[in-house]
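Engineer: What follows is a group of structures, each given as structure tokens.
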Structure P
Amino acid sequence: MTFRHYRDLDPTFADRSQWALPTVLRHHAAERGDAIWLDAPEEGATWTYAQMLAAGEAVGRSFLAAGARQGDRVVLVAANSSRFVRTWIGTAMAGLVEVPINTAYEHDFLAHQVGTVEARLAVIDDVFAERFVAIAGAAKDITKFWVIDTGSQDKAIAVLREHGWQAAAWDELEKPVEGVDLPVVRPQDLASVLFTSGTTGPSKGVAMPHAQMYFFADECVSLVRLTADDTWMALTPLFHGNAQFMAAYPTLVAGARFVVRSRFSASRWIDQIRESRVTVTNFIGVMMDFVWKQDRRENDADNPLRCVFAAPTASSIVGPMKERYGIEAFVEVFGLTETSAPIISPYGEDRPAGAAGLAAVDWFDVELVNPENDEPVAVGEVGELVIRPKVPFISSMGYFNMPDKTVEVWRNLWFHTGDALRRDEDGWFYFVDRFKDALRRRGENISSYEIETSVLAHPGVVETAVIAVPASTEAGEDEVMAYVILAEGADLTPEELWEHCDGRIPSFAVPRFLRFVDDLPKTPSQRVQKAKLRELGVTEDTHDRAAAR
């Protein structure tokens, strides 16, 4: 059988010895030094490529002058800002390892990540100083903090000094330092450690070499057809890969402009697109649906946006979204921080509903296997996605300081994603579920993801999570239960939602149980903790369709 594949990726930098951030930035600073790279509208400031190179080199020298050595880890706990970006660039220029941490983390979550990477230096927003005091034992290897001012910088510096740390204002990082040479940074050198969300256990630090960070970014350049004439806006947190190496870094590779915003606002989204002349942007999770459900305006299509990178793409509203906002293309990949993106959708091509993309076979071996024995499954059957790279250092080097977890997931020389996918006869891949979140009812395998997509299509629903609960009959396998958060002002009854599901979802998969809630338990990285929902099971305020009938 002959599958279609994604073969459009032609690396921007053909020489793989150049796949490191310092090399890329220096190239563009020389070629287009006066062009704007970083645009921070909320700060009213921009940085050209030449200015960013100077800022990054200054920050890097300051880190080294403070005693850091190549390979040391720099913890970064901060909200989106230009200083976050300049810190990231500075760590790369100095050959240090950036460790961005979710700003929602504190106590055990924060202690685990800081301790795992044995952080040497830290850059934080002032509001997070007390969190480090509370985990002083885990942060014992940190020798110095630099504090970003959000209104209480002096107080934060004083608190850190009181507890024995060196601490200074962030702006000191950009002051000139004499007599400090920056190292040569190679593609195989460790660039970043980004932690997984930890939905199934302690979060794991994904060790990403410079070549992988570059390659993941260049995949996105290919994905959205990015050029130096484009502007890409990030609305998600920079401590996530979605903003950092799937938005910011691609613009650095292509010589484009990068706009950083502090947060996502569905109501302000189209205004921000216009204000910053944005041509490309990202959606993740329910962002696409939130924007779609905003009140229509007559001038919605009056904007420069041509491409949206949506992961996942809500296929039921792609067509209407394109027409409403005048968008040329919606694109998608399937990948992980550990693997880059082995599955990519061709630009501008209409995909089958629900399809994530085609295998990038020039760069990866991609298979679907039986998770019990690693044997390949037949075309059309659901299997676990396993991946291995064909080029050095375009995937993770493992989980930092977690060799047992590294060996466990890279068994048989393939990375095991834990994700259930299927592939059709043309080669399109479809995400079905996380294997641990899959359901089985009356002999049928059910995707919680696909049910969630259908429930979310109701205009009165803003968020949902579907789980399995035990069947009441012997050998009944699972019953389907949906937790539902309603839109503000929505007056939706269980009967109306069941009626909405009928015809959209196979009868055996329509949720028997519905529970309306105000919020869902989530990890600090905003992944729904379905294990907690399963522990709750069917509660007194749960609506049962069987009982209603």
Structure Q
Amino acid sequence: MALSRWEELVQEKRERQRSSIPPEWIIPSVTRGLTNVLEVPSTCGLLSDKELEITGTSDASTILDKLATGQWSSVEVTTAFAKRAIIAHQLTNCLTEIFIDKALDRARELDEYLKQHGKVIGPLHGLPVSLKDQFWIKGLEATMGYVDWIGKYATEDAAVVKGLLEQGAVLYVKTNVPQTLMWGETHNNIFGRTLNPFNTSTTPGGSSGGEGALLAMHGSVLGVGTDVGGSIRNPSHFNGIFGMKPTSHRIPTYGLANSLDGQESIATIAGPMSTSLSGIKVFMKSILDTKPWLKDPNTIGKPWDENAYQLSDHGEGKQLCFGVIWDDGIFKPHPPVIRALQTIKQALEKAGHKVIDWVPYKHSELCANARSIFLSDGGADYQAALTSGEPMINSMKIDADPSDIPLFRRPREPLSAYQLWQLHKERRELRKEYFDRWQSTASITGTGRPVDAILAPVSPYAAVPHGEKRGAVYTIIWNTLDCPALVIPVTTVDADRDVKQPPHEFRSPDDKAIYELYEPSTFDGLPVGVQLVGYRHEEEATIGMGEIVVKALSDI
């Protein structure tokens, strides 16, 4: 049968992507029958011992030190990560734009600069940094999973891209997203479905799912994602990496190809994803040191605050008090998620800190408010991007019935401006009530301060089979409240330890479905992270407390 016009555009775009992969980097078909593909880069024979050493280094600061001292050249490091990224792509379908030649030219320039001047350009000198597909890079596309946007080339760099380049980074790949972005999984009609490398029958999450899969495969140590409801945090949790959603307008977002563009009530937030917490810190400090508010007028003029990072407002970090959310009352978490929270609680208490229960407050209302705002246009934004004839993806299930349209994708009447204003007023009051309750905890912490940070599930489950992702309730509340949230990997599912519990009193059909989804053998070996939530505008303190949590975990 003849292809439709949109299918021809997809075919042409996929061919251009294939041609950007060096043919000598194609791995043999040795993965048939494998579901966990994490070890393939080490066994496929494509990477040299030196390249395995480089890409096997998880700590971003270690790589940056070796680059700054000339022990590793940027060309060596860029080549190693580019190769491993291409391997990761062949196994998980995680990439969109691939521009290795451009990256190696940049790496050579940086090596020459270091040789001539004896110093680095900036703190990211020579480090390959991956980017979610949304970010404009001059001369490249940012299709964001829409066929309509094939052939639209960026005429300037996004503000974050400018900051990364100014600080010495090397850009080399962009990563896959779901059509419309507003999914907790990653699949679109252009590039197809991205797989979780821990178990390819499960999702890497979304919408920064390509970034999550790439980092899990060590095809990158530092990437940049975006988050409006959990899109950095769920992929970080599902793929066993660190990820941070800052407060809105702290990191610049000018130059994003975006869904619901212009919806700023609950803003899209750019933030780092990394194989190490040092990667999170170096990204935040490096970008803030470039004065990003001069590149994006919507960015807050708040430089990196070293005193805040040293926890000057949190007792210098000597004795912290954390609140822990065991269950938000909407979706009951699976056993391995509860065990991850218990593990952190035990570690922090052993280290001399306090952990008290945090009672969720109006989490259902916070979620409903955000969703109503996101859907307030009646679907007009999605339809405006589907004029090529490309069909809307209504389910992330493999071989889904196109006529099976979930409730949140069905046409609805758009809200009037007045109705939208009422949602804004509701959000304002919910925020005030929540933060008043946070401040009131000073009377029960024993430190004289309110709870320093909150520990919570990222999701009620580890990575689920494709098409089974449900509401992002544990993440979206922090978007409505606009709090910084850091994902810390804690453990993996252990089928022997994380046994299925007897049924509880189900709160909803979705809660029942989540309970029934859990079979220990299905989830065995999948990563489990925990969310560390800080007070608004306390990114530095959240990172500082994250380091205390990581240290405590390493000591038990």
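Engineer: Quick one: distance in nm of label points 7 Å out along Cα→Cβ at positions 58 and 514 came out at 5.8 when computed from one of P, Q, so which one is it?
Structural biologist: Checking each candidate, the match is P.
Engineer: Here relative contact order in percent (Cα under 8 Å, 6 or more apart) has been calculated and equals 16, so which of P, Q was it run on?
Structural biologist: Values: P: 12; Q: 16.
The read-out was computed on structure Q.
Engineer: Of the structures P, Q, report the one carrying the highest value of distance in nm of label points 7 Å out along Cα→Cβ at positions 74 and 538. Before the final figure, lay out each step's value.
Structural biologist: Values: P: 5.5; Q: 3.8.
With respect to distance in nm of label points 7 Å out along Cα→Cβ at positions 74 and 538, the highest-scoring structure among P, Q is P.
Engineer: To test your reading of the models, identify which of P, Q gives -7500 for helix-only ellipticity at 222 nm (-39500 (n - 2.57) for each DSSP H run of 4 or more, over all residues; to 500) when calculated. Walk me through the numbers before you get to the answer.
Structural biologist: On the way: P: -7500; Q: -11000.
The correct label is P.
Engineer: Among the shown structures P, Q, from which was the value 0.94 of Rg/Rh (Cα atoms, Kirkwood Rh) calculated?
Structural biologist: Traced to structure Q.
Engineer: Determine which structure produced the value 22.8 for mean count of other Cβ atoms within 10 Å over residues 202-209, calculated from the coordinates; the candidates are P, Q.
Structural biologist: The correct label is P.
Engineer: Thinking only about FRET efficiency 1/(1 + (r/R0)^6) of positions 10 and 322 (r between Cβ atoms, R0 = 35 Å, to 0.05), which of P, Q has the largest value? Can you show the working numbers first?
Structural biologist: Values: P: 0.85; Q: 0.15.
Ranking P, Q on FRET efficiency 1/(1 + (r/R0)^6) of positions 10 and 322 (r between Cβ atoms, R0 = 35 Å, to 0.05), first place is P.
Engineer: As an exercise: mean projected area of the Cα convex hull in nm², for residues 218-281 alone, calculated from one structure in P, Q, equals 4.6. Which structure is it?
Structural biologist: Here the read-out was taken from Q.
Engineer: Given a value of 15.1 for mean count of other Cβ atoms within 10 Å over residues 162-169, point me to the structure among P, Q it was derived from.
Structural biologist: Computing mean count of other Cβ atoms within 10 Å over residues 162-169 on every structure in P, Q gives 15.1 only for P.
Rule-based calculations on the coordinates, nothing more; no lab input. Computed from a predicted structure; not experimentally measured. Cβ atoms are built from the backbone, for glycine too; each structure is taken alone.
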